[in-house]
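Taken together, the values in this text are just the output of simple stated rules run on the coordinates, not laboratory data. Computed from a predicted model, the values in this text were never measured in an experiment. Cβ atoms are built from the backbone, for glycine too; each structure is taken alone.
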Structure 1
Amino acid sequence: MFTRNDDKLLHITDSLAIPLSEVEISAVRAQGPGGQNVNKVSSAIHLRFDIRASSLPEFYQEKLLALNDQRITKDGVLVLKAQQSRSQEKNKGEALLRLQELLLSVTVIPKKRRPTAPSRSSQLKRVDSKTRRGKDKAMRGKVDL
């Protein structure tokens, strides 16, 4: 789940959490099919998270703002809309989970790639196998009598 006990925090990693007070959640009417219920009940959730005004470390804020994500506005506000379920509570949970996953993806530091080259013996093996294969194919030609 996203929260532990009654501490109003959204835990991203063991050492990183944001207060839920920084997340603005509002209920709106869902789109799409649903009969008369969709016109009466505000079950979809709009989640807004102001990246610049958050308590996230500066490093993570910059990485979030650098993402080429259409859900982040020019003002640095992340907007998520959850409307999969007919239940407002489930949609709220889904929106918070998506926010948590996005923030978690920014905290992962990719490994640096160390360029490698093929060894001398592997290069020789490759050339040798190509030569052998070429000789096999050459033997398939017409036989002269």
Structure 2
Amino acid sequence: MLRALKAYFPALILTYILAVVLATASVMDSLRDMGVAVSATVQVQATWHDLLGMTSTYLVLLAVALLVAFVVAAGVIRLVGGGRLLWYSLAGAVAVLVLHITLQLVLHISPVAAARSAMGLAGQCLAGAVGGWFFALLTAPPADRPG
């Protein structure tokens, strides 16, 4: 249990950072497509702004989604077995997908503009998958850990 708690927060932070970086990059690419000049400095500033500005909303939503997903994945692993990396990665991706679909269907909102497109939503799900993968690595029994 303690190992899972110690792994949860780093996995959440990794998911959040990757999701925000991908979302901001998507928005900056859309601006470039419209002919707006977006320098590397502006992109870094926008990313930093989004990382700080989305903590009270998106980070909290991701925290709940990943918590539920990792608990469910742990149960599936106990029942079905199989690769922990696969199950936790899948759980992270599905958690982010369900989060965005639920917010859109129930509240008619999208907290991340990039997730309104298929590619943007795929990027957000990728961030969840990476977070789940990282969680699986951090919670692996010592005998199963790489290196």
If semi-axes √(5λ) of the Cα gyration tensor in Å, for residues 73-120 alone is computed and equals 39, 15, 9, the structure in 1, 2:
1
Here helix-only ellipticity at 222 nm (-39500 (n - 2.57) for each DSSP H run of 4 or more, over all residues; to 500) has been calculated and equals -11500, so which of 1, 2 was it run on?
1
Taking relative contact order in percent (Cα under 8 Å, 6 or more apart) from the coordinates of each of 1, 2, which one would give 20?
1
Determine which structure produced the value 2.5 for distance in nm of label points 7 Å out along Cα→Cβ at positions 17 and 41, calculated from the coordinates; the candidates are 1, 2.
2
If FRET efficiency 1/(1 + (r/R0)^6) of positions 105 and 137 (r between Cβ atoms, R0 = 41 Å, to 0.05) is computed and equals 0.25, the structure in 1, 2:
1
Mean count of other Cβ atoms within 10 Å over residues 49-56 was computed and gave 16.6; which structure, 1, 2, did it come from?
1
With distance in nm of label points 7 Å out along Cα→Cβ at positions 25 and 97 computed per structure, which member of 1, 2 shows the largest figure?
2
For which of 1, 2 does mean projected area of the Cα convex hull in nm², calculated from the coordinates, equal 10.2?
2
